[in-house]
1. If Cα Rg over 2.2 N^0.38 Å computes to 0.94, which of 1, 2 did it come from?
2. To which of 1, 2 does the computed value 4.3 (distance in nm of label points 7 Å out along Cα→Cβ at positions 47 and 103) belong?
3. Out of 1, 2, which one gives 16 for relative contact order in percent (Cα under 8 Å, 6 or more apart) as computed from the coordinates?
4. For mean count of other Cβ atoms within 10 Å over residues 295-302, which structure out of 1, 2 has the highest calculated value?
5. Suppose helix-only ellipticity at 222 nm (-39500 (n - 2.57) for each DSSP H run of 4 or more, over all residues; to 500) works out to -18000; of 1, 2, which structure was it derived from?
Structure 1
Amino acid sequence: MMKIFLTFLAAATIAMGVRAASNDDAQLPSRAEVLSLLNTANQHWQTTHPVPGNSFWDEAAYHTGNMEAYFLTGDTAYYNYSERWAQLNDWKGAKSTDKTEWKYAQYGEGDDYVLFGDHQVCFQTYIDLYNVKPAAYKIARAREVMEYQMSTPQSDYWWWADGLYMVMPVMVKLHKLTQNPMYLSKLHEYWSTSNKIMYDSETGLYFRDGKYVYPKHKTQAGKKDFWARGDGWVLAAFAKVLKDMPEDYERRPEFVAAYQRMAEAVAEVQQPEGFWTRSMLDPIQAPGPETSGTAFFTYGLLWGMNNGYLEPQRFEPVVLKAWNYLANTAMQPDGSIGFVQPIGEKAIPGQIVNARSTANFGVGAFLLAASEMARYVSK
């Protein structure tokens, strides 16, 4: 019966346009191979997008990956691309100067949504650019916004899973620069509130937001619906937070435990082909590969192995299968990154995601994964 099922699954995968690649014997790539793919993907993106876009989350997420590629390779073209983007956006996210109108409590693209995390993820890159070439103006808006936010009594700023990636790393990066302990105390406070809204203690995974908490929301088959990109944001956020969080911070063990538990939960539901389906526990809800969630998971798991938080014996087979998918299916002959689910917030039954489906944030996720893989194989 299992042999029949696997034969059907392979045939179905090929029928969906996925270039099949065996993951049972996936081999560790060389550093040169990884760097070649990283540079091909990034140069393709920058060549086809010569004018950087706005500072909203999707563009900003790309730049988090681009800066990681810069730190790995030292390619000044990558640094210059992100600095030009920051300059075009005046080193700001949402641009309102009237604090009485600053909002966050729902989705918003306007300049009054200064406190909404999708307008704050840009600060990650501004801080990275500052760390390379310090100048106070590069982080002035980031400090103004985050210090005002921390002065308010609200704690539900990160009400959706994506928000953890958008802003948690900003908090630890600014703490590292300023040594202001409030960045860490508010980080823990906001994260604790997020956990009350959307964390599932049974699985160790996060629902995308309060609308999707089980049993209020279910897949068509009646299962819990964990959106891969949403949980990808969270696992990647934990890696970024632990990277910059002080080793002696008293609450650090809580973040480590949540990260390690989530890593295990993610590894358990990887598909045989190396990717994660959009609804993680219900592959039938939206079948087929998806690159952005897969790349964020790959980055998060590799970072843990590279830094001693995850055992290679357990997780190397997982990341090798995932990398095999990213390198041989997601990466297209022209250097584009395919199979990226478009902007959204859930696994959508019937939505087409194929080799031509690409997006800025998906490329950024690929660059993060490739950077950590290059570091891993270098060891």
Structure 2
Amino acid sequence: MVACYCATFLKPEMLHIYRQITALERIRPVVITQKREETERYPFTDVTLVAKPATHFLRRIWFRQLRDVPWKISRGETARLIRVLEQSNAELLHIYFGHIAVHLLPLIEQWRNPSVVSFHGADVMVDLEKPAYRAATTRMLAAVRLVLVRSESLRAALVELGCAASKIRIQRTGIPLQQVPFQARVWPSDGCWRLLQASRLIEKKGLRTSLRAFAEFTRKYPQAHFTIAGEGPLLDELQEMTRELNVAGQVTFAGFASQSQLRELLYGSHVFLHPSETGADGNQEGVPNSMLEAMATGLPVFATTHGGIPEAVEDGTSGVLVSEGDAVALAKRLTNLTAQPDVLSGIARRGAEAVAAKFEQRAQVAKLEEYYFEAIRASQ
């Protein structure tokens, strides 16, 4: 029995976590959460709700604003969570994500069974310029049995932080290929290229770069169209950018897309953009899920040499990579390759093959189960 702790089970963008938990075959998972959301989208029966105590807000203020240190759960919360773990007969606690594990440090240190923590990207470097946050993260990394990361770039970042390399394991995103089968695209002969980006509308997704590159791309292909699927705090700014760049009529902000809607957009597009970049707060990517699904369907991906992206995309072979924030280079590669349909088709095919080789869901879940067994055996 493995207890999976996710502070909110689940936010709309957490499909990858739902897929991972529900695909387990050799281990029975139970979920512990503070808040249950999206129950129709993510049905799961074995969930224990451990709500935040009435003092939670005041404790956060005390820790974060008055003391400028990461907050941690109280003795009462720790005792309650230990009771939940014992009642469920959990042999292991898997905590999503790194910053949540810092909050749960008293539980990790006091519970008798091992814990593992998984890092996904945004939870690695944020706030670590603050000594207290860095120290708390280092202590948490020392306390857990194993550390799971989605990419080699995240592994390197955690080793630099002080995590023992011997306890880090690569746990890549699992893509259910049967849900996103490869489909060769027919490239437009009339210049009506359909570009797509599906992501949260936040800084690290590189959406400003995408819009600037698209605006340049329309100089050659004025009938091209760019769809941005997702929600987030940059919506107003990005909409204003389309007006400043004179492409407002050629850009659609589609909002959050369900899986069926996203598949429709993927198969109806010719090119997928994902020029990720490191945010001002240190926020970075592991390997973007939407990019992997796009590659699996046969969309050629144009991205950046950021985070774990080069572990999935080989420039010029299985996709296209440019430097972070380089809209000029991105536009140039777009313009050049859309004029070479045979080359573009080869990139699309090899991109799908790369996802099948490295990110197929069943293989990745089997690895996760082995990591669980390893952590449990090491504690016996």
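Readers should treat all values here as calculations from the given coordinates under stated rules, not as data from a laboratory. Since the structure is predicted, the reported quantities are computational estimates derived from the model, not experimental observations. Cβ atoms are built from the backbone, for glycine too; each structure is taken alone.
1. Traced to structure 1.
2. 1
3. Of the options listed, only 2 reproduces it.
4. 1
5. The read-out was computed on structure 1.
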